[in-house]
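What follows is calculated from the coordinates using simple rules that are stated; it is not laboratory data. Because the structure is predicted, anything quoted here is derived from the model rather than measured. Cβ atoms are built from the backbone, for glycine too; each structure is taken alone.
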Structure 1
C-alpha cells in the first residue's frame, strides 16, 4: 500500500507538471505569436475595431490590447518554468476574466466559451497547486530550506 500511495503522489505531480508546462507553452505562443506576427501595436490595431460597438472607450481598449501579448508571453514563460506559479496563475486568471468581459460585451459567445475553458484551466492549476513539484518554485524552496 505504501508503494501505491507514493506512486499516486508521483503520478499527480507528473500530471500537474506536464499540464502546467503544456498550458504554459500555449499561453507563451499566444503572446509571442502576436508580438512577432505584426507586433503588439499591430495586434491592438487589428483587434480594437472589434470593440467599436461596445461602451468601452477606444483608448482603453487599445492600451489593454497592446499589453495583452506581453502579458501572455510573460505569463506563459513563467508557467513553463513553474516560477511564481501561484501569482502567475492568479494574474492569468484575471487576464482571462478581463478578456471574457470584453468579449461578452461584443456578444461573441463562441469566443467567450473558449475563454471559459482557459478560465477552468487556470482554476484547475491553481486549485491543485500543491502538486506543483516539478518547477523552479520547488527548486528555490528546497535551496532556501537547505
Structure 2
C-alpha cells in the first residue's frame, strides 16, 4: 500500500491523519510479527525521535477502534495485527512468535459466513489461533 493509499484508507475509516498516526500505521503495516506497543514505539521512534510512548498507545487505540488493526490479547500482553484478510495466527508457545497463515483455501472465510448465517448473528471480527512450536524452536529441540 502506498502512503497515499494509506492516508485514503485511514480517512475512509474515519481516522484523522496526523504525522504520528501515519508513522504508527506505516510501522503496523510493515510489521509481520504482530508487535506489542513497546516494539511499535521503538520502530516509530527511529523515524520520529520525539514521539512519546503515550502518543503511540493513544494512536494504537485509535487505529484499533477504527478497525485498521486488531488487538490480539495473550496472557503475556497484547499484540497487534494489521492484516484484515481472513487468516489464522500460528503462535509459538516457546519464543512467542506469531505468524499469519493465509486462508488460501477459504476455510476461515467460509466459517465466518456459516456463523453469520446462524440466526442473524453479526460478526464484528474473528480470530483463529493455532498454538505449537515454530520451525526455529523445533530445530533447537525445544518442545
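Quick check: -28000 is what I get for helix-only ellipticity at 222 nm (-39500 (n - 2.57) for each DSSP H run of 4 or more, over all residues; to 500), calculated from one of 1, 2. Which structure matches? Computed on structure 1. Look at distance in nm of label points 7 Å out along Cα→Cβ at positions 97 and 113 for each of 1, 2: the largest one is in 2. Looking across 1, 2, the calculation of distance in nm of label points 7 Å out along Cα→Cβ at positions 9 and 105 that yields 4.8 traces back to 1.
Out of 1, 2, choose the structure whose coordinates give relative contact order in percent (Cα under 8 Å, 6 or more apart) equal to 19 when calculated. Computing relative contact order in percent (Cα under 8 Å, 6 or more apart) on every structure in 1, 2 gives 19 only for 2. Assuming 114 is volume of the Cα convex hull per residue in Å³ as calculated from a single structure, say which of 1, 2 it is. Among 1, 2, the structure yielding 114 for volume of the Cα convex hull per residue in Å³ is 1.
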